[in-house]
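Listed after this line are the structures, all set down as structure tokens.
Just so you know, all these numbers are worked out from the coordinates, no wet-lab data involved. These numbers were taken from a predicted model, which means no experiment stands behind them. Cβ atoms are built from the backbone, for glycine too; each structure is taken alone.
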Structure P
Amino acid sequence: MNLVEQGLLDKELGNNLSKMASFRNLIIHRYRVVDDSQILEILRSGSIEDIRSFRDKLIEMLDK
């Protein structure tokens, strides 16, 4: 069961984090060539804010 199914993360944040993990896998395993413009677009699309939201949620859960 994942964090969304457990009600610990909202669905939108869970989906965005999943997309980031998939992109990370593409880069690490070199499934395709990734250029700088793709990375810049991902960063501009709000991924940094999603990472901050996830960090804040983890801190909140750990403080309980």
Structure Q
Amino acid sequence: QCSDILIEAGACKVYAILTQGIFSGPAISRINNACFEAVVVTYSIPQEQHMKDSPKVQCIDVS
């Protein structure tokens, strides 16, 4: 809901930057339905399936 509020307030794009992408339950569905431009996580937890399930999930290598 926060991304929706930011867009309504005039933000052009909203990004979520996370160190640990622990997605459970309906998390990916919620990400897909939210106004996020991208949800960026690190590879500290495998994210291949999440990236397949959501084009918004992006990973960066911090090693």
(request) Consider the structures P, Q: one of them gives -7500 for helix-only ellipticity at 222 nm (-39500 (n - 2.57) for each DSSP H run of 4 or more, over all residues; to 500) as calculated from the coordinates. Say which. (result) Q
(message) To test your reading of the models, identify which of P, Q gives 3.0 for distance in nm of label points 7 Å out along Cα→Cβ at positions 26 and 42 when calculated.
(response) Q
(request) Could you tell me which structure in P, Q was used to calculate Cα Rg over 2.2 N^0.38 Å as 1.27? (result) P
